[in-house]
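Given below, in the form of C-alpha cells, are the structures.
Please treat every number below as a calculation from the coordinates, not as lab data. Computed from a predicted structure; not experimentally measured. Cβ atoms are built from the backbone, for glycine too; each structure is taken alone.
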Structure P
Amino acid sequence: MTSTTLYDRCAQDAAASVITAYSTSFALACRLLGPRVRTQVRSIYALVRVADEIVDGAAEDAGVPRSTQRLLLDEFEAETLTAIDRGFSTNLIVHAFALAARECGIDGELVRPFFASMRTDLTRTEHDARSHDDYVYGSAEVVGLMCLQVFVNAGRATPIAPIPDLVAGARRLGAAFQDVNFLRDRADDEGRLGRDYLRIDGGAARVEVLARIDGDLDVAAQAIPRLPADCRRAVTAAHGLFAELARRLREDDRDDVRVSVPTPVKAAIAAKAIAGRPPRRSAL
C-alpha cells in the first residue's frame, strides 16, 4: 500500500466516522448505497457537517465569536476549493471530499453556493421568500446535486453531466429535506439561534409549506427510478423517511415538540426500499 493510498483511506474513514456519530438515519441510508458510491457520499456529508458545526454548533459552544466563525468558514471554503485543484489537504475531511469531487466532477459552481448559505447563517436572522429559496439552494439543493454527480460518475474515467430530470429531482429532494428540517427545528432555530427561515405566522402558512414539501417529494419520486440501480434503494429510503416526517408534521403542529420517526418505522421504510418498492407519493 502506498502512502497516498493509506492517507486517502484514513481520510475516507474519518469522514465515515463523522457521519456515524452525527446521524443514525443518514448512516442507515448510506449502508443501502452500493460500494461504488458509498464512500464518496459519506465524504460529501462529512464536509457539510463540519461546515454546519462552524456556524451552528461546536464553534459557538466553544465560545468562538461570530467574526471568528466567519473567518473559520472562509478558510474552510478556501481549503476545500484548493484541495479540489491540488488533490491534497492536511484536513482529512477536506481531503476526503476533494477525492470525491475530483473523481465525480464536483467543482466550485456547487461548492461556493453551499458556503454562501452557511455564511448567511452568520449574518441573517429572518428570511423572505427569495432569501429562503437562495438559502435552500445553497444549503440543500447543491448537496443533492453533489450526490447526483457521484451517482452518475463514480467509477467513470471522465465525468458526464446528469440528465435534466435527475437534476430536477435532486434539487427538489434537497429542498424537501431542508423545509422538513426547518419545520422540525423551528423552536430551536428561533429560540436558541434567533433565526426564522419560514416566517410562519399561522396555520395557513404552515399548510403551504407542507404542500410545497409534498410537491417537491413527488417530483423527486418520479426521478428516483431513473437513478443508477446501486443508488435507488438508499435514495428511496431517505425519501420515505422524510415523507413520513412530513406526514407526522401535518398531524402534530406543536413547535415545542421535535417530530421524529420511531426506529421500527424507520426499519419498515428501509425494508420496503430494499425490497424495491417505489417511493411513496403524496396523498394530497
Structure Q
Amino acid sequence: MAEYQIFSDGACDIGFEKAEELNIQLVPFYVSIDHENYYKEISEISLDTYYHYMTEEKGYPKTSLPSTQDYIDAFRPALEAGKDILCITMTRTLTASLESAIAAKSMLEEEFPDAQIHVINSWLATGAQALLLMEMARMQKNGKPLEDVISYVEKAKIDARINFMVGDLSYLEIGGRIGKVAALSGSLLKIKPLIILKGGEIGGGGICRSRKKGLAQIADLTEKYFRESGETPADYIATAGTTNIWDDMPDFEAILKDKIKMNYLPPFQIGATIASHTGPGTTGICFVKKYECYGF
C-alpha cells in the first residue's frame, strides 16, 4: 500500500499542534485587520489579537484564501517523498480554497505523473472539518488504504452537521453572506439567527433574541436531526465550539450531553476564517459519523 499524506486548509480549526500529532498538514488562510497587510492565521497573527480587534476595536477583519502556490509548496515535499496526497477543503459555498488546491493538483500532476493527488470539497468547515480529519487520520493510523479514506469522506460529509448561533449578524451582512439565512426585517441585526450547515450549504434553523435560549435551541436542533433521520447518536463524534465566549460553554455542553448521547471531544475555539463572517459570540455544535459505522 502506497503511503499518503493528509492535507487540509486552515478553516478546519484543528490547530497546528493537533494536526502535527495526527500527521495532518495544514495550508492556512490569511487574515487582515488593517485591510492592507495579510498574515497567516495562527502562525503570524494570534487569535487573541484577532478577537481583541473584533470585540474591543469593533473592527471587521478580512480573510484571503490559500493561493495555488501555497498548495504547491505544501504538496511538493510529500510528492518528492513518494507519497500520494489527499486534501480536503472548506465547503466551496463559503470559499474558493478548493479551486486553489485543484489548480495546484493540475500543475503538480504534470511534474509527478505517477502520483495520486486527490482534492475533495468537504462540504464542511471549522470543527466539523476537524472531526472529519481526525477520523481520516485514525483510518490512516489503522492501516486503511487511501481509497477507503476517500470513500469515507464522501459518505461522512453527507451526514455531518454544524448547528450554530451567529453572535453578530452584521459580519454576515458586510461579508455579503446573509443570503437566505435571514431576509427578515429592519430589526435584523438585533436577532441571533440559528444556522445549519449541511450538504455544503448554509440554511436557517430559527431565530432567538437571547444567547441562553439560542444555545438550548441548538441542542433541540441537534436532537431533531437524530430523531428525524433515524441515525444513532452513539455512531458520531461531536465537539462544541465558540469564538470567544467561554463562560457558558460548560452549561451548553451539559445540555447537549443530556439530550444527545454522542462521543464528545473537548470544546474548541472557532478560528479567524469563520469568525470573520459570523462575528464574535458565535457558538455551536459539530458532529461527524465514525468511519466504522460505514463498514470500513
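Quick one: volume of the Cα convex hull per residue in Å³, for residues 63-126 alone came out at 77 when computed from one of P, Q, so which one is it?
It was calculated from structure Q.
Given structures P, Q, which gives the highest value for distance in nm of label points 7 Å out along Cα→Cβ at positions 23 and 87?
Of structures P, Q, the maximum of distance in nm of label points 7 Å out along Cα→Cβ at positions 23 and 87 occurs in P.
Which of P, Q yields -23500 for helix-only ellipticity at 222 nm (-39500 (n - 2.57) for each DSSP H run of 4 or more, over all residues; to 500), as computed?
P
Compare mean count of other Cβ atoms within 10 Å over residues 151-158 across structures P, Q and report the one with the greatest value.
Looking at the calculated values, the largest one is Q.
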